[in-house]
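Throughout, read-outs are computed from the coordinates displayed, never taken from laboratory work. Everything numeric in this text was worked out from a predicted model, so none of it was measured. Cβ atoms are built from the backbone, for glycine too; each structure is taken alone.
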Structure P
Amino acid sequence: MKIKVSEFIVRYLERLGIDTIFGMPGAHVLPIYDALYDSTVQAVLAKHEQGAAFMAGGYAKASGKVAACIATAGPGATNLITGIANAYADKQPVLAITGEAPTYIFGKGGLQESSGEGGSIDQAALFKQITQYSKTVERTDYLPQVLIQASKALFEPNPGPVLLSIPFNVQSELIEEALLEDLTIKPEPIFNPVQESKLDHFRTLLQEASQPVIVAGYGAIRSGARDAVSAFSQLLQLPVASSLKGKGIVSEDSTLSLGSLGVTSSGNAYKFIVEKADLLIILGAGFNERTSYVWDHSLLRDRKIVQIDNDPHQLEKVFKADLAICGDIGEVINALMARLSVKREAQTRITETENNITDLKSSSEGDYTIFKSGFSLAAAFFNKLAEHFPQGIRVFDDNMIFAQNFYEVSNGTQYYPNSGISSLGHAIPAAIGAQFTAQMPSFAVLGDGGFQMCCMEIMTAVNYKQPLNVVLFNNGTMGLIRKNQHQLYQQRFINCDFINPDYSHLAQTFGINYKQITAPEDLDHLFETYDLRQAINLIDITIDKDAFPNYSSKR
């Protein structure tokens, strides 16, 4: 039996396990929307295509599954680009479907034509560098093979976004339904077994080290190695520092946690590594600009390095390792632990490690903080958040510097800093998208500049009854820009300050709750009386625009 391509595509979505698709309809994708009408896939109407792409990314992060978004040709597709770029940077499996003008008018200047012919924009080319796979489907005869390639990109160990651009007339053409059964939807990830010699080398390096330190990144979380890393740390009493994106891989209230490593962090992890460590075990951390303190050689000098990552492109990208292992992080760590003599290799380290970390945290109190004054309300908010929700919440954070320093993340909390391409306007739609996987108390944290880029998506939460707490840090300025102009440009402030709307009235028009925080007692009232689990709340926290963190961005 033959079915329309539009129905074939929707059936493909169902086979991928997709239950929600975020987007906005337009004339060139209406055949697919019509097929969604009878589908188990819920179509969620966003307020802007960029928001739809961010929602899909948030869904993918929270669920670990393939997510989807859809937009019409031309401006609908181009509005997706920032969100798809964000998913590419975070290696999220997001399938983006876009429409296209009918093939028979390619090159003639049809409405919103984006074929690249006749001087029109080349829609698929715009996505080429921010997707793992992209294709304009101009014929039905190779559609099954296209979908097989799309599936490979979405399900590989290091996935990424996929773009399928489908011309309007092709969507209505017929294709054999039975071809769906021939699609390889979930190819098995392939990892070569770790060589015994490498495990032996790893064990030797551990035995020879007096103070090994784990540096864990988002790659360890994304690969599902959280439990293995925690068990490894506990087994050998190894201190754990994390990248910002790896924050919470072990509970940060643990005696073995050094907190977050990075130029915008307190400095405890940096100091411990520089003063104590003789072996760094880098697990799924890219050692990027932020984590490495702009590639400060003091972190790596005169110490051995083991790096484990399932992405071969990350291995030794910016430093030379004494041992580099490409493989599943959890499998490698578990295989190593099975080979260790715990009593001999850990017992002598237990008391010394705990004492070292305790001494570090007590002696450096106030010395390494990047916030000398002016941020007490931000600190108090995150302290209250950790106190009232010790686990079981979800936080999407665009204003990452506060949480990095003030928020102790437990390994029962899903914490997602927006450090991929760090696009403003991300937190609210991403948090909304995540709620469609499973509802849980959720917080979208951002500044007032970013808020005004995406606040319309709050109505998406209202429309679909998705609980959300929007935490807005309000200082009437683009904080990072103003800080840089203060530090590097002799306070020649330009295009950083602005006038905010009355957020209480804005919340009222949205039909959501509002709470302004100007003093510590306001936080007490917020956490004691507001429904932060099932309601939609706008939490407006006042901060001083002339209070600056004391780290330097150097540009």
Structure Q
Amino acid sequence: MKATMITRSPSKDTYPHWIFDNSPIPDPFGFGERAVEFLRRLKHPKSSLSRKQFQLDPWQERIVRAIYGPRDDAGNRIVSVVVILVPRGNRKTSLSAALALLHTIGPERVPGGEVIFAASDRGQAGIAFKEARGIVQADPKHLVPMTKVYDAFNSAKKIAFPRDGTELEVISADAPSKEGRTPSFVLADELHVWRGDGLWTVLTNGLDKIDNSLLVVATTAGRGDDSKAWEVIERARKIARGEIVDPTWLPVLFEAPPDCNYADEELWKRVNPGSAHGYPSIAGFRKHVARAKDSPTERARLLQYKLNVWQAHSTSPFVDMATYDRGAAPIDYEALRGAPCWVGVDMSKTTDLSAVVACFKEGDAYTVLPHFFCPEADILRRGDVDGVNYEQWRRDGFLTATPGNVIDNAAVADYIRGLAERFEVQEVGFDVTYAQAVIAPLQEEGFPVVTIRQGWATQSPALNILEAAIIAGKFCHGGHPILRWNFSNVAIHTDANSNRIIHKTRSTDRIDGVSATWMAVSRAAAGEGGSFLDNPEITADMLVL
């Protein structure tokens, strides 16, 4: 059977040149043209075109034609998987919703067919559903009478086409039941945030049950290489480069190279195909670039969400290490003798390090003296697992290896006593986990000990202070190698309110020194000129005395 399809030439570039080069897209049965005409007859509530006509821009039209035009001799669609990797703000959700309606009420519908919007959770899936619902409701003369929209709070969201028994439905990974699906069309929305493979397996197995089914993956770039999204995008890249020949997959990959110049406006326009038509905002791009120059977190967000550069970490990094290294000048320890300092302590048992960080504040500048502890029994094995030289750090005096296979709490307490002999220790702040054996004797001796709850309320403002000091070149660490390693291992998790907390990128990473540092710096920032406990901004829920 002869198939009519798009011809792709081998290339190292995954960029979809065919979208812009006016090359012919086969359409032997006119189904590509039919799909385009259907989408053009739709309306959109936010459209600026006359009579609220759905805006199908040339780059989107080429994608539609490439999906529905190429057919085999029997008229079967060749493309069964579409992978659209496009940055935020390029209206991929609107296009995806319109394609779903093409399969629900349009000429690609299958009588009794299931059309599914799938996402990591109901909220995310509901975004695409809202687009589809808006398109239907924008045409009260034609589409509203022929459909039924079910959108009650906390119930199944559907758009039904009773005449043929076709339904568009929202489903998510957190739904109680996902089995038994036989969809004709699936939109896998923002695949990079899906958790696990369960929903993906159910839906793709269901798509395989019927002929001419279509899977559309519409996503921005993600993080890490251990997810289903990475697997799918990597396959799409290989097909785009011609390394794999599979005409059933249509890769549409708008992504900048990892080593790109993120400030290059021509690059923005190349990677954001909607920019030629007024979206996303170029002025907004410029503002984000200005923030990114001073903030590694903002830079990572810019690269991931607006330039589609897949990030190596599972979450955004905290600091740019080149910026961090500006604080590596030697520290004059004698000049600090007798100075007030605030101490942060992060304890561990076996696998992690224990860290003690003394912090000194002068104006808006901070100097830290870190020291680390680990069990001596497996120091060589730990170095092999973690990929660092603990033994060398021990010989150089950056690390104390205590006898046995667990950290000696008495050695940590002795080190803190030594700090109190050289400096004016204002407070010793602990993460309470594993710390009681060190806290108890110090409290009995009258040390100003506090423990701080580890959470958004305490950590996020402390990270803001620490980040600002590092960016301004006012965080002096003397080039301590273990602390630097810890900072390089940090990834940031950000909630919906832009609050941040730190965590490891991998199980073998160590970030204990960063935990002790943010506690020490936050105490120094809040406690200069008086006790940390006197600061009215510190509430009781942040502290356990």
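Computing distance in nm of label points 7 Å out along Cα→Cβ at positions 105 and 521 for each of P, Q, which one ends up highest? Don't jump to the answer; show the numbers that get you there.
Details: P: 6.5; Q: 5.4.
By distance in nm of label points 7 Å out along Cα→Cβ at positions 105 and 521, the leading structure of P, Q is P.
Suppose you compute distance in nm of label points 7 Å out along Cα→Cβ at positions 81 and 233 for every structure in P, Q: which one lands on 4.0? Before the final figure, lay out each step's value.
Working: P: 4.0; Q: 1.6.
Among P, Q, the structure yielding 4.0 for distance in nm of label points 7 Å out along Cα→Cβ at positions 81 and 233 is P.
Say we calculate FRET efficiency 1/(1 + (r/R0)^6) of positions 33 and 513 (r between Cβ atoms, R0 = 41 Å, to 0.05) for every structure; which of P, Q gives the highest result?
Details: P: 0.80; Q: 0.05.
Structure P comes out on top.
Of structures P, Q, which gives 41, 31, 20 when semi-axes √(5λ) of the Cα gyration tensor in Å is computed from the coordinates? Don't jump to the answer; show the numbers that get you there.
Details: P: 41, 31, 20; Q: 55, 23, 22.
The value was obtained from structure P.
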